[in-house]
Structure P
């Protein structure tokens, strides 16, 4: 009887893997793509763009971002950098910018009560912006020289009010390759990317590293003032814009835009602990402690059931088969091996398709799954208890949403 239950659970895990694979691959191929093709618009047709970059203690990685912004071929833009660093980020920026008149470097004002750091920096930067379009960019990105030109052309051609781009996610260290693909590949599964560009759909997904928005629309929806305490500010802004009746689009720009979110285990732990649970419940409007606890438990079980359950059952059934020689346990062992192997192959295919991490590390999905569960629960505990999540020396209380 127990063996039958395990076989049934393994069957559910296999179906979940197949569903996860189909959904993510389908969504990937449905997204429009920005590529390095000849531009169609003449210079006098182009709107003025204000690029806004928030920086906080980015000295060790800001160089690529600033260099790639300085190399942009788009002719009509200003670049506003809003800094709140305690390291030498400003000195690094100044050494690269030189006397380029397109760059404006300002100090972020003291963070008011009720605000989160990044939305506050973006709001301050936007108050100085002169552009017809606002472009919010993260400091951990770097870009092809034609990125802004192609993004503006797409937005104008399709009359998009908010355009977000999916970048190529770079994973350098062992822990990045093991952990990062799990949450980055799960996002398209829980929020189908193919529906974002459909006005009739309520699905909204946006990637904060690149958000191109009409200045007039930004003003109409109240800017970041409206979502000043939202940890997943990108998703919340897209949700606000779409629910206000404006057009939101998402496009694939993996050949033109690159990002390395985190570079070691501690950054991964703190970064995802900051937003993986709080961002989820805020986006879904889940406010009560009981509901949040339910989400934490169910979410952890689902991740374990897909990423780790087949391997654990393989190990357990192997030992039981060796000691009992039971044909029932042999069946469980064989099926568990099949599910585990299929999971590795599908994860390999998803990572290869999405260009996330190193697909050869797909066999470590079980380890990445366990760590993501730990991060998810850590994020949930901090959120539900109200102790707050931390990021770059700041603590964001979560008693109120």
Structure Q
């Protein structure tokens, strides 16, 4: 009799596993999105779980400052999630841990070429793909239309060149009222200075590191042109202050370069709605320069676990990065599309045009967005670079000295880590 019941139990287990929806694989998904983005991802995970009865995704929020240490701890033998997202600048460090699942065998199931080329580079290492783009943002120009009007400028014609930026910033600067023509990120030191300066460097035709990523490349004619332009805005033209960040939001600067996420923050109903009329435009470039901006956002990746868990994890990643879901995600969050097919989709463009046309320059600019160097030492490099550049912005060193000192420090970091 005991054997009979054991046999029945075994049969039940087999049948249970064969019925769709009954043999459910649970996977964990770590992310740091908060606010509106957290609400959006939780809604999408709920939708996935409802439409994929064989997979249950547990969505786990971990603060931005805590996620990378937790991921690195997982790489060292700690708790490993099935799926996680990471900031773009984390990816070089993460892919070198050796515990991310290569995605190459899966890429035939998706339109991989639909992701923007620069975004595809982020998670690629030694010829293998370890992550997919899942969100994006970039930097473009914000301008105060009220200040433009007050100074006789057309509020619908922002500057297109560096030369026009200087001209308009000069007209808008009013020391008596404490209003500046242009706000630059001059402090604090760190990624803020580096990530904003790289835009001007690329526009001038320069590069941050050499193609092999082994040496600094910014101490060049293009680098000197870009840094001299920043220094001149502060000290020669006197249209930008050497001051802490945040003047534009206070109505004290006519123009600023900032990220696409601020469209949602500064619009009515946002977390810091502005009290003045404002617009956006593609960042001005040198008259002999090229379009460029800096790329931010996240990539999604899978940890090496078991074949069953990895397959379930891929099912979720494939779904979340699909055109249909990315279109929903971008509308819900205001992120810039990572897929060209979403950026050109009539439904998406209709939504942007009718709901928030100030996102259009960021969408157009996505094709010109560039990734920061994919080196694991990037945070240390950024800190060293910004410290030297800030000295030139403060008038403490010359442009040549600042770039030479930054080059020396960056090369030392790169050479030490390669030993």
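Since every read-out is calculated from the coordinates, none of them should be taken as a lab result. Treat the numbers as computed from the prediction; the structure is a model and nothing was measured. Cβ atoms are built from the backbone, for glycine too; each structure is taken alone.
Before moving on, here are some points about what is shown:
- Parent structure of the calculated result 18.7, 70, given that Rg and Dmax of the Cα atoms in Å, for residues 113-320 alone is the read-out and P, Q the choices: P
- Structure responsible for 1.7, with distance in nm of label points 7 Å out along Cα→Cβ at positions 57 and 297 calculated and labels P, Q on offer: Q
- Top of P, Q by mean count of other Cβ atoms within 10 Å over residues 281-288, largest first: Q
- Origin of the derived value -16500 (helix-only ellipticity at 222 nm (-39500 (n - 2.57) for each DSSP H run of 4 or more, over all residues; to 500); candidates P, Q): P
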